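Listed below are the structures to be examined.
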Structure 1
Amino acid sequence: MGLYKYLAAAKGEAPHEILIEADSMTEAQNKLRSRKVVPIRFCGEATVGTDKFSWRRSKVNTYEFTRQLAPLLDSHIPLERALAIIADSSSEAEQRDFVNSLRQGLHEGKKFSELARSHGTLFPGYYANLIESGEETGCLPEVVNELYKFMGESKELKDFIVSSSIYPLAILAVTLIVTVLLFTVFVPRFAKIFVDMGRDMPPSMQFLLFMSGFFSYAWWIAPLIVIGVWMSLKKIMGAKELHLALSRLVIKTPVFGKIAVDLEMCKYIRTLAILIANHVEIIKTIRIAGRIIANPIVAGEFADIDRKLKGGDKLSAALSGNRFIPGSMVPMLRVGEESGTVGDMLAKIAFNLEKDTKLKIKRLLSLFEPAVIVFLALIVLVVVVSIFIAMMEINSISQGGPSI
């Protein structure tokens, strides 16, 4: 899916630049014509999200923006007027400039979906696609309201993961600090006893001193090795193949792989629910939802869904047999098709899957805590046993010495 830039004009309007997301130039031109816009000149493929890297975090909050926009559009306030109200109420200068840039784009004749795409990574990947569907079906207020709920649920899930990770990460940090102190402070001081006695180091102390030297002086080798291996794999395999290999590895990872797939399915099913509930054409719905999936291995399993639908299959039949779809989804979806409540049924499926995924994440993090504690205990045990063996050797040397 590419992003194409055209100089185009509607009847009675001045020419202006338009961004169109499509699989090909032909599809982009067809989209322009369906909007009764005449393409004048092709300006090339646009790139999204290629802004220069900055350490400063943007203060633009698209979730807060959508939260404010949804009730205004529900109240039948025109989009440009709604943006003006949001800009006037914004206390952050950067947020206000962001909203004013959207207003300026509307004045230039651009669509809201095009403006969302032009702001790159500020908006989630699904945002512009869903907004475009709302513009084409005349259901923009409803779509924005669903977007706000969708973004709220995604934010809630992220906040849940962050808050649940604080304690395990704190334990991990303490473990690393204790490990570093053991090998950089305690072990060298104990080894000095053998040096003062003029004795050879026992194997256990040689191992501890080697680890001490690594933590003290050669710690920077580890990240260099990781970077070197990464760059080598990228050069040998190519960026695309490496990405596919890593995506495949993520899926095959026990426990974590299942959670990663479930998170992708939560986004996919929720997008289907929003679009179908707003009467978006089913083929377009499937294509938009397919672009939501970030993992290319998972996305590949949904590549031929539109072909099956064109062949006359219902959505439940097209999704049956897909290894990433939750087992209960197809029967529930079939019931929704029979009762004419597909959108509501998909929303319930997404809600249940999100609830189950949260539970899996919570269980995974609860297992992480004792695992870190056991790891710290093993490190301390190795150090203590090695020192104990060394002390026993010192004791045997002192007892075996010449008596007076």
Structure 2
Amino acid sequence: MNEREKYDITKPIVLPVGMYHLNDNASINFQLNRLVNMDMGDLDEVRTVGSQIKDIKSWKTVLMRVADEEYAKGNLRSAMGFYRMAEFYMDWKDPDALKCWKKARELFFAYFEDFFVGEHPIVEKVEVPYETYTLPLLKMNPDGVSKGDIVVHGGFDSNYEEFFPQCMYVRQHGYTVYLFEGPGQGATIRLHGATLPIEWEKPVKAVLDYMKLSDVTLVGQSYGGFYAPRASAFDERITRCVSVAQFPALALNFHDSRVVGALAWGILNLILFLFGWLIDLIYKLKKGNGMQFFDTYYHRTGAKGVYALLRYLHRIDLRPLADKLTKDYLIIGGSKDTMNARASIGRQMLLLKNARSIAAREITEKEQGADHCNVGNQQVAMDTILLWLEGLQRRDETLLRKKEEK
């Protein structure tokens, strides 16, 4: 391998901006943009190979080949992105999946090595005790006095590497940022087989306890847009909460039309209820082969069959907790989110009837960040959070002054 590439820590983190046409398949195109925007894959390389990807099989073949080539050249930043996303569509039982995940993480720490060294490193690696394993956490220390503590996590298929640049961007603006992987994410599922719980307040509590935090801003992305506000209902140390990609309830995310959405949700439930036994039988006979949706969800959630999965999906719902959602909330969505109904932004606002305050920001196509998790312009999402926090501080100062005048 040629001399390896490393990030120059004297330079600030700059978040990429831009959504590109990289493949004719909408789902594959989004994931390739995710490779560029969140996983630091080289745009020119992605442009070159994007049209070569025709399906999930060629996805793996092409991305692993490019990852190996980039690694051989010493391009660690791009190689780690290609390894990371090569694993994305792989069956979790595929031995190449774990190999690619491990290689991506290895290169991540090699590329950003200088952030983690020294007596007082900019970024600290922490293992938070949880049940029979630990939750990986990165603590990012600001220069000078911290403006406050921000705790960040992802959702259904996240690894903390993909959120690292945006968290470092926030750190540059004076905050201490704690980025962690909970059960069912990153190392916890790949190395320990931990599955995603609905009760996200438990891993959040473990993080806050171990890091001795109070008065925190909790930021959840993708499915984390449900997990974070749910956790806020159970812990008074969470005083502010951000959903990046809103998930007020899975049943509310199928369509902008309530009628069409309810019909789609009802049909899904009816199919799983009536034919769950048949699906379970076919799954058992085929050992999950060719049943990628069910295999992925069973693996991630720990559900043992269709009925258990249905019960799990029903619980992705903030409405039963509406009375307990009493904090300051910010909802950030995209106008063309491929995984969320646009109307769910307003639906989440409506259920926050007891919130201290509610703010929402929809990022549009003209701003390049209209898709899921604002891939294409995550800087505008992070700037929205920073400006929101500044506004809350000014509000609190105003309220305190008013209180002192009495």
Structure 3
Amino acid sequence: MAIRLSKRVANISYEIRDIVTFARKVEASDKKIHWFNIGDPNQFGFRPPQHVTDAIIEALRQPRYSAYCPSEGDPELRHAVAKIEGVPAENVTIHSGLSEGIDFLFQALIDPGDNVLLPSPGYPLYNTKLMVSWGAKNYYPTDRHFHPNPEEMRARINKKTKALVVINPNNPTGATYPRSLLKKIADLAAEHSLPIISDEIYDKITLDDEKAVNMRDVVSSDQQLISGNGISKNYIYPGARVGYLALHGPDMEGMQGALAKLCNQRLSVNWEMQRGALAAYTQPMSHIEGFKSELRKRRDIVYKELNEIPGMSCAKPKAAFYSFPKIETKKFADDRAFVYSMLEETGVLVVPGMGFSPVLDGKYFRLVYLAPPEELHEAIGKIAKFVEKSC
């Protein structure tokens, strides 16, 4: 007899990696795959800052860092993060990537039937964690620039809404939110006494003149805010799996205690990697301008060439390393069918838009533009030919 699985497992979906199984089958037919599905700069030759890896190497030489770390995180790292966030160190918890922090937040917040107001489109992990917690779907839409409308957000708040999620800069769109918009969202949350979960994992990777605005600089001192960040993107070290949550505002003792319990039950995060994160947060970001310069070149190629394809349009990404083009074709029932067919025919691996929201108005896909310029030119040429045949 087959093992009887929990009903919870059926709710787990992560299209960014789920599609890889099919890509491997296509690759086995001797077709070149353009791996544009995962936002991992290291797969394309980018590397973490040397002082970060040096700190990890030094930690590996010291037996004390081979022990269990305190469950809430390395004390020095918590203090460093607390200084950045402007909160007491006891309001900071260190996680195995911000992904674990998101998981813990939803475990702490959601009972069956509750909801968290999520962006559409947004990072798929939030969608999955909500469903695994037996939460109810509740998404707020965005405009053609992928900016939300606070009044449409207001219309979706109900008695079961436990929090409001803001992803800025946004994954999958690369959009950034101006201060004025963030202030309206903060005011809306305050009006309904809702905590804000602010995912700022790409906050240092803005590609034009403006800098990302952190929600902590917008909310009032009496508001509840949970900021999330880590070294995966800003410091080009996703494999380190070090992220954090920082609790801002009053009456956070309950959440602080819940996160401590959840941290205890998983023991601790790799201590050596936390020492690398400490170096990241206490030394200058000497790598960031060079990194952004390379991303800007790639962004400009993708933005220009995707918009030159008849039947396709793409908003200009302002941050991170993602584009989220819209496809106008009636040949495919949905963007998942489009993406899988394109992968099979061309070898270009992108992620269907429905993986980032079940309520998108139209067909989209996410393309990671970390590859070298010559590969981006080649792959977009293949996309153009595929779209021409499909429209």
Matching task: 12.1, 35 is the computed value of Rg and Dmax of the Cα atoms in Å, for residues 298-377 alone. Pick the structure from 1, 2, 3. 3
One of 1, 2, 3 was used to calculate helix-only ellipticity at 222 nm (-39500 (n - 2.57) for each DSSP H run of 4 or more, over all residues; to 500), yielding -14500; that structure is 2
Identify the structure, out of 1, 2, 3, from whose coordinates Cα extents along the principal axes in Å was calculated to give 71, 59, 46. 2
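Here, each number is a calculation from the coordinates, and none is a lab measurement. The shown structure was predicted, so the numbers you read here are calculated from the model rather than taken from an experiment.
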